[in-house]
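**Student:** Following this line, the structures themselves.
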Structure I
Amino acid sequence: MKGTMTIGGKEFERAGHTYIMGILNVTPDSFSDGGKYTTLDKALRHAEQMTAEGADIIDIGGESTRPGHTLISDEEEKERVLPVIEAVKKRFDVPVSVDTYKSGVAEEAVKAGADLINDIWGLKYDEKFAKVIAGAKVPCCLMHNRQTADYKHFMTDCLNDLKETLAIAEAAGIGEHQIILDPGIGFGKTYEHNLIVMKHLEAFRELGYPVLLGTSRKSMIGLTLDLPAAQRVEGTLATTVMGVMAGMSFVRVHDVEANRRAIQMAEAILKVQEESIWDTLG
């Protein structure tokens with residue numbers, strides 16, 4: 001899986017480096033940071049902070065997708081995200097992603113300046129979604145998800161589900177160069193399922209696309225460490241390092257600086273030239 005993909009006019013290596021997608025939730029009820037960035041001024045300040053800390057992409061979401069979240073209308077979601085997308089694009093030189101599973105929101109978000117569409121339902125919630133992405137000619141992140149955590153052969157079923165997503169994308173005319181996959185930690189999976197995904201991240205890379213890992217502050221970490229969302233940074237960093245080791249191309253995180261440092265350290269270890277060291281050990 002060589003080469004690059006273009007997101008917002010910037011080139012991203014498809015393999016060999018882990019980029020950071022910083023989370024900007026403009027929602028009142030997200031599980032970790034709900035209500036913190038609901039005004040434009042606060043959202044812009046947080047975008048500025050994440051950009052300064054090393055975020056490669058800013059992912060803007062207007063509807064919480066936590067368990068038990070409140071569904072909102074397309075219009076309400078647009079009112080939340082469109083002004084923020086426009087303002088971030090105007091003020092900062094960073095690609096912007098929109099986190100939505102609704103084709104109408106995605107279409108307007110691209111018009112407002114969004115460079116990437118992040119769909120938590122892998123083109124399976126809204127039948128118009130794939131055509132919107134194909135028409136917009138922007139990259140997309142397509143996540144594995146299910147309504148229930150009911151599997152016969154868990155990992156095989158997950159991979160087959162993503163192959164179905166890829167078939168939908170191909171049929172709609174979405175180019176292979178536009179696609180990022182996401183194994184969907186915390187969506188349609190039990191606690192044990194999430195741990196299994198973390199243990200076998202390489203299997204998702206074998207589908208032949210860049211993979212994004214989204215574990216930041218999630219319940220898998222909270223249940224393991226018995227900690228609230230605000231205290232899950234170290235657990236997130238452990239998963240990020242495992243993601244780097246497994247060849248993840250992106251991580252989607254709340255705590256940009258800490259994750260950037262962890263990635264930098266892990267990549268330095270993985271890339272060290274060691275031939276001369278072994279020559280001296282005899």
Structure II
Amino acid sequence: MKKLIVNADDFGLHTLINQGIIKGYREGFITSTSIMPSADAFDEAVALAQDEPKLGIGIHLTLVGGVKPVLPKEKIASLVDAEGCFLPDYVAFAKRFYTGGVKSSELEAELRAQIEKALVSKLNITHIDSHQHTHVLPGINGLVRKLCNEYNIKRERIPKEGYTFSGGFQAGIGRKIGRCGLSFCADLARLSADGEGIKHPDYFFGMLAGGHLNAQLVGNIIRALPEGVSEIMTHPGLETAPLAKLYAWHYTWETELASYLSESNKELLKKYNVQLANFGDL
């Protein structure tokens with residue numbers, strides 16, 4: 001049987017993202033989302049999610065992206081920049097982490113604070129994932145698994161996209177190399193998760209084209225779905241223009257949302273007998 005989790009990342013980052021995710025869930029085939037406990041629109045995201053008890057909610061652990069942390073910057077100085085925000089991307093974070101610039105006690109304290117803030121909200125927490133996949137980096141994944149077990153969150157995203165899969169997306173060599181590196185780290189994380197009984201989907205899509213999915217690309221993924229449980233990672237939002245002024249990621253939020261409202265893609269799900277699910281169904 002083919003099962004599909006469509007997980008919308010960055011819930012809580014901005015109201016336009018929150019509203020887009022909920023629209024995609026109510027009117028389309030988004031089935032799951034991941035909430036950012038330290039983001040500015042977290043409270044709104046919680047209120048929206050409380051009205052949708054069947055929507056799967058993951059905790060989107062955040063250590064990058066220019067977002068503010070949950071803890072005061074003075075308590076986690078090794079994780080933030082001079083303005084008290086996380087570093088811009090996983091490359092900058094990895095450089096600091098692997099050169100010994102991140103204090104392990106501060107890292108654990110911030111991740112605990114994010115998890116506990118999400119749990120206090122009493123949402124339907126189904127899994128753990130992270131902003132820019134930092135949870136699968138060697139040296140961090142072990143800590144994340146420890147916290148998964150401690151807080152009894154027994155499901156995790158494993159963002160291992162096939163090394164040669166494109167789905168029709170034309171990517172440059174730098175993006176392909178980045179995908180290969182993260183997929184390799186994810187494969188190591190998968191082995192560790194399996195050893196500790198932490199569940200995860202069998203397949204993952206949406207890394208190479210992350211932030212740039214459209215109806216055709218999503219349709220291509222649906223046609224290519226293997227037997228088992230697959231996850232598509234997506235980044236929908238109501239309007240791209242105002243979000244693009246705030247976040248220099250060049251995402252196409254509005255186009256991604258339209259991919260899951262597409263009637264032709266809904267028909268493809270029926271044609272290929274794809275059953276929709278969330279992480280709670282694993």
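Quick note: the coordinates plus some simple rules give every number you see, no bench work behind them. All of these numbers come straight from a predicted model, not from anything done at the bench. Cβ atoms are built from the backbone, for glycine too; each structure is taken alone.
**Student:** Suppose relative contact order in percent (Cα under 8 Å, 6 or more apart) works out to 26; of I, II, which structure was it derived from?
**Tutor:** This value belongs to structure II.
**Student:** Could you tell me which structure in I, II was used to calculate Cα extents along the principal axes in Å as 53, 37, 36?
**Tutor:** II
**Student:** Now for a separate question. Thinking only about Kirkwood radius over Cα pairs in Å, for residues 97-232 alone, which of I, II has the largest value?
**Tutor:** Looking at the calculated values, the largest one is II.
**Student:** Hey, another quick one. Quick check for you: by distance in nm of label points 7 Å out along Cα→Cβ at positions 65 and 265, which of I, II is greatest?
**Tutor:** Across I, II, distance in nm of label points 7 Å out along Cα→Cβ at positions 65 and 265 peaks for I.
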